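Computed from the coordinates by the stated procedures, all read-outs in this text should not be read as laboratory data. Since this is a predicted model, take the numbers as computed values, not measurements. Cβ atoms are built from the backbone, for glycine too; each structure is taken alone.
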Structure P
Amino acid sequence: MDYKTAIRHIQKGSFAPVYVCYGNEFYLIQELIDKLVEKLIDPDQRTFAVSKYDLSETPVEVVIEEAETLPFMVERKVVIASNAFFLTGAKEGGKVEHKLDKLTAYLSSPADFSVLVFTVPADKLDERKKIVKSLKEADALVPCSVLSSDELTQWVQAEAEKAGFRMAPGVSEQLISYSGTGLQTLQKEIEKCALYVGQGGTLTSADLEQLVTRTTEQNIFLLIEHIVQLKLDQAFTMLNELLRRKEEPIKIVALIARQFRIMFQVKDLSQQGYSQQQMAAQLGLHPYAVKIAAGQANRFEMKRLAGILRQLGELDYQMKSGKIDKVLGLEMFLLKLIA
């Protein structure tokens, strides 16, 4: 089942006997577990009714035995087993041997008083394995992958609404640009914004400027955005801000080069017919980062991007060899780029 369907069923009080939550978006995995526990177990009973195991240290048959054991002092219980790497194609160290036939047998007749949750911090499971096929047939697989760029924007807006405020047009995208794509970080920033604007309030771009502290990477992103839009004054203002914060010019050049390299790669893959989701998987980037890079790359020809990367490589060499003043070299690069 997909993640949204699983959450919707849980909220309605319909629970599967077994869930396998896999993917690299840990926030979504934890959210599903939290909602399960919230719906199934009273707060004062969770000490007795929630069990946790690490499958890198504990055999799966111990987890199955726990799921089959009648709960103590409660009607239902949740058994959480993390690091189920035996469901992936990754090589296991051999520290723990798992008797997977016990899990297969359990799937055919799961305990009605237990909900068993496996978590796997991996984007893919090995569907060639018999146990994975059995779990798939039981509709137990719940992918918790990173959200697409549109889904991420919608998620931010929905979380703001849950927190009791709304965002002015464009502010959700601005928040992502400033805070990054990690859901946990974004959630913390949304909570901070909710306290600032209050119930029923509207978060504006100016509010966000005061509330969110940008990382060096986000400031470099804004610097490049100003460059792409040929906003010379804003570009130099951002550069001076970075230098005022004692950011090393060589590091700034490296981060600028990284973003232009992504732009080059995205433009190249786009011309080959790749979708943004495919590009994200190919480059190991978040889909939102690919969307932004694609928009930036549209303002440059491939030949121009290749030339900029050569300039950055030469500037890096000159800085490291002492052939040019670092700050002067950065300023000259910006002037040439925008000219």
Structure Q
Amino acid sequence: MDQNSRIYVAGHRGMVGSAIVRQLEASGYSNIVTRTRDELDLTNQQAVFDFFKAENIDQVYLAAARVGGIVANNTYPADFIYENLMIQCNIIHAAHLANIQKLLFLGSSCIYPKLAPQPMTEAALLTGELEPTNEPYAVAKIAGIKLCESYNRQFGRDYRSVMPTNLYGPNDNFHPENSHVIPALIRRFHEAKLNGDKEVVAWGSGKPMREFLYVDDMANASIHVMNLAKDNYEAHTQPMLSHINVGTGTDCTIRELVETVAKVVGFKGSIKFDVTKPDGAPRKLMNVDRLQSLNWVYSIELYDGLEATYQWFNENIDMFRG
């Protein structure tokens, strides 16, 4: 794409969207269009249509979403399925009506069945039951993939989808209850260290395996996939199986993650695992052969990414107080 192309990043204040904006700017793209939630309600169909009609957008990164961890997904299932479906439908359809040819939809590894063979290939989609704790969110993300594929098949659009593994990094949600595992652990260990606590309780048994990708790697992969030549992208995908996994291809136990976060934060006390709390899926590891065949691999190791994330958390601590 021309570096003067008008690029709309939906969800630019979120963890992934903000990382995409940073990398686009660093790569010389100077015409990036953003809107805050107050400026544009993405669940409002008419507002989204009017925005696209007026802005002459050339390509779209659809990183806007209602996201959260196990607690949030269990507490607000209706919000998660409704808001995500509305955001996706409004943006993808409005982009088509505005004759925008290129769009990248960002999904989630939770689209795969709870007991999918590991590591999970793209072909595992729709082959089994989803993890119950985040099924509404997963259904919405699956719908987003199928929306992109359907507009491609019916109208010849070039709408692509990438499925990230568990992400973390700057601008993550560090809410004590509604956040994902890494920001929740960073905050919990940080506060325990400040309070002089001798013990921190982590949810679950610590046995499940998880894969984690630093958000700047995700942004880099997103831009890489968006800019692939169409014939190259289509040569490595299928019309009705077009999404691409994004991850490291390696994982660790939750226990190993918890102990690593404690080390990064500097918590010296003991760690207890509360086995009465849910574990979620036993393992969620992405097969990234498709992405590697398209000449992309991750570059930021977990420990380094955790250190960078904790540094960002400390530099922005004021926004998390109270």
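What to note about this one:
- When FRET efficiency 1/(1 + (r/R0)^6) of positions 46 and 302 (r between Cβ atoms, R0 = 41 Å, to 0.05) is computed for each of P, Q, the largest belongs to: Q
- Parent structure of the calculated result 4.8, given that distance in nm of label points 7 Å out along Cα→Cβ at positions 230 and 310 is the read-out and P, Q the choices: Q
- Which of P, Q yields -13000 [helix-only ellipticity at 222 nm (-39500 (n - 2.57) for each DSSP H run of 4 or more, over all residues; to 500), calculated]: Q
- Answer label among P, Q for the case where relative contact order in percent (Cα under 8 Å, 6 or more apart), calculated from the coordinates, equals 20: Q
- Structure (P, Q) behind the derived value 46, 25, 17 of semi-axes √(5λ) of the Cα gyration tensor in Å: P
- Distance in nm of label points 7 Å out along Cα→Cβ at positions 22 and 54 - structure with the largest value, from P, Q: Q
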